[in-house]
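**Student:** Just below sit the structures, each encoded as structure tokens.
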Structure P
Amino acid sequence: MLRSKLAACLVLCGSIGLTVLAVRSSLAQDTQGQTPVIASRDAQAFQRAQDAMQRGDLAQARTLLLGLHARLPGNFEVDELLGLVYASENNLKQALPPLRAAAEERPDSNVARANLGATLLKMHRASEAARELHIAVQLEPNDASTQENLGQAEMLLHHPAQAAKAFGAALALNPGNADLAYNDALALFENQSYAQAREVLARMPGVKLSASAQSLYGDIDEKLGRYKQAAQHDLNAAQLEPSETNIYVLGVELLRHWTFGPAIQALSAGVKKYPDSRRMRLGLGIAYYGNGNYDHAIPILADLLAEAPGNVLYADLLGRTCTVLTEGNHPRCATLVQFALRHPQNAMLATYAATSILHQPSSPRQLKVAKQMLQQAIAARPKLAQARLEMGVLLQTESKWAESVGPLETAIRLQPDLAQAHYRLALAYSHLGRHTEAQRQIALDREYSKSQQQNLNARMQEITTLVVKME
């Protein structure tokens, strides 16, 4: 997924429903309903407590119930209502003991189990909550609120199949509830039941006007291979609610399918609106890279690396961009050298740094730095073919044709389809008068150049995948 939707699922978690008990005549009667077993004043006090709670005077209700609790220990109705008062005051720690006692005093009460489970859920004790809510559902399966709370608990426990079952049951009892439809679709999506999730979402009231639903629709259609529809839903979400997340999700959806022009447009607007969003800026940098606008990509990536000097992802993407074989160079690529010096064990970045130097007119001092970078890379990863290739290129830049043969032959031995290594080795052989071998290398260069061109798409997919995985 592009983003965590668990918080979006728990749209009702802040107001998880608790069921308030009706007045119980059993407080003043024995089990046969005949003989009063407690003083009538206690029954009247309980009635006053319940009346106080219903009109919102929780302090008076709590005072009356604490008096009753002291006089009537182990009484189900008193424990249950006292727990509900504490829960209504959001004093969950105090609510838990009387609610747990009530569930133990009357274990076959679905209301007691449901209230205990809902309170545990609000306390983020999902495993305990799910256990109580499962019992409550078994006792009374037609309680939509309990089914919904159970679905919330199962989602927190990363049990999407069980969550979808509970949400589906709640939705069947309350079919017009948009939040339930969304939550059910989300649980089905997490369970990889994409077609079923789409059917539920399609019936959600107000789905076209919900940014969250449109975003989820986009993720579902992406999984179903409906890429055009996915992009449209993500666009709808960004238009309905132009949040940083929704604009970023739209940009990534466009990047994923290499529609770089529209991605640049969406992410440029996102960067303008959310200039502090690093992931948005990174997405824009990659969109420019994919579109061949390297001069636009490099400053963005270099700025990101300057802000987070230890970020290997930023450095890697800047290195990839700076070493694209194109005319010209960019002064911001010098950032790579400093990064490589600070991270001597990162052979790939050291190779990128050296390559960026070799792609521009270089002074002897710069070539010395490039050689240091390549020696550092080869020491860290002796089997890195690209480092051997660039060492050969550097030696040829110094007109050391004979010396370049060894690194180039090693590069080819490590990676036989490295087309540029065959081309450079052909140049070396030609300068050394080994023309037959040079022709053979030219033929291999042509052969592997075609296959490498076919692999460009795979390389782009690798880069966009890095963006999708970003936090």
Structure Q
Amino acid sequence: MKSIKLIIVFLFVSTALFAQNEVDALRYSQNFYGGTARYMSMGGAFGALGGDLSALSFNPAGIGVFRSSKFSFTPSLNYNEASSKYYGNNLVDNAYNMNLNNIGYVKSINTEQEQTGWMNINYAIGYNRINDFNQNVIIEGVNSNSSLLDYYVDAANSTNKDIQSQADLFINSDLIYKNPETGYVSDYLVDGHYGELQNKSIRTKGRMGEYYFSFGANYTNKLYLGATFGYQSVLYEENTDYSEIDINNNIQNLVSFNYHNHLITKGNGFNFKFGAIYKPIYWMRIGAAVHTPTFFDLTDEYSSSVDATIDYVEGTDINTSEKSNQNYNYQLTTPAKFIGSLAFVIKKTAIISVDYEYIDYSSSRLRADDYTFTNENANVSTRYTATGNLKLGAEYKFGPFNFRGGYAYYGSPYVSSEANHDATYSIYSGGFGISQGNYSFDLAFLHSTQSQKYYLYSEHSSEVNLDSKSNIIMATLGIKF
């Protein structure tokens, strides 16, 4: 039982040391689809609408709605803010970045059928951003209950060799040593003398994007079918710096220590998507789509180090221990997705649409040629669950102008027993567009919020309330041919 508790504890300590675990599986399984300004301003609720290049990563049948060829290009500016509360101390940090949210081209081929049959056959190529990892978080507070060293002492005394090896940096920097009688101990954990100033900085950056090739057709302006081959790319970088400082001189000889981790994940994956849109009557559209799992090949590069400032009898010294760059190749299979959509067109001047996406995060799986990932996949199955994502959108047309609004709700992937079981994610959006001849210009603004629990190293004594929000502004230029 103690070994199992240690495994759980170390999942919170650093994603760099346990670089391939359920945290990674979730990170690359959650997609917050990006795209054109029109698509995003309507909450991404385009599963039954189509006619937008972003929708081809969601419901490929949307390609059949195009009656002419089109090119679109969408840059965006992102502002992310994260606020933390730890032992009564509040800190805020932020990050800015520019993105290419969408670029794509669709070719529409008119078959010259006038009333019935396959009216047009279309194909498209393009790129959609599906996740953004740029964020800076700073956490700081005085902890009078525990120290990170508590858990590395337990790790050093573990009978699990994988867990035991994680304490090597702390042993080599003289923060932990082996007592022949009692096992590994630390002289700085005596009589509960805590009260260190704990600080952690987390800096992440990178993105996930999908290059797509789509093919579809329109049958009698009633049934639209489509398929997409998606090729996804991953780039994730994380730098964490953790420190403890004995600001009150409670701990004999120990001045401070710093623990640094660096992780870069790169890789690619592929999937297939199939969809249909049906118009039973002129003012209603029904959509459905299924996404296969995405099959990733990933590579982690990671390093870590500990610097300990210690007062010895002969004077103060800095002990440094480090693990140089290490590489590991592995595979990840993300969950399949099932999507149902409904849209209403009101007198050709207004649109109301809704999408529901079902995804079972507990079905993600990690694999490698030289490791079974038995414990990690078991954690995926027990910590995550199936959930639903809801998207709502509306548009009103007034002459050449279009006014839009939307809302997207992403359910928590955690089971009810997890601290973050209610860590949902909400996106509020709005925008407008103007069309003139073969040209269109759209502008969108998005505001997203999420609250969750984060743990420096133990879910029992180092809980952080972490609130994040982001603001995104994007513009799309579209040209019809």
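Throughout, read-outs are computed from the coordinates displayed, never taken from laboratory work. Since we're looking at a predicted model, the values are computed, not measured. Cβ atoms are built from the backbone, for glycine too; each structure is taken alone.
**Student:** Tell me which of P, Q gives -22500 when you compute helix-only ellipticity at 222 nm (-39500 (n - 2.57) for each DSSP H run of 4 or more, over all residues; to 500).
**Tutor:** P
**Student:** P, Q: which one has volume of the Cα convex hull per residue in Å³, as calculated, at 140?
**Tutor:** Of the structures listed, the value fits Q.
**Student:** Kindly point out which one of P, Q the value 26.9 was derived from, the read-out being mean count of other Cβ atoms within 10 Å over residues 78-85.
**Tutor:** Of the options listed, only P reproduces it.
**Student:** Let me ask you something else. Can you say which of P, Q returns 19 when relative contact order in percent (Cα under 8 Å, 6 or more apart) is computed?
**Tutor:** It traces back to Q.
**Student:** In addition: Please state which of the structures P, Q yields 0.95 when FRET efficiency 1/(1 + (r/R0)^6) of positions 198 and 422 (r between Cβ atoms, R0 = 41 Å, to 0.05) is computed from it.
**Tutor:** On the way: P: 0.25; Q: 0.95.
Answer by label: Q.
**Student:** P, Q: which one has FRET efficiency 1/(1 + (r/R0)^6) of positions 126 and 374 (r between Cβ atoms, R0 = 35 Å, to 0.05), as calculated, at 0.35?
**Tutor:** Q
**Student:** A follow-up question, please. Among P, Q, considering only distance in nm of label points 7 Å out along Cα→Cβ at positions 150 and 438, which has the greatest calculated value?
**Tutor:** P
**Student:** Identify which of structures P, Q gives the largest calculated value of FRET efficiency 1/(1 + (r/R0)^6) of positions 166 and 382 (r between Cβ atoms, R0 = 30 Å, to 0.05).
**Tutor:** That would be structure Q.
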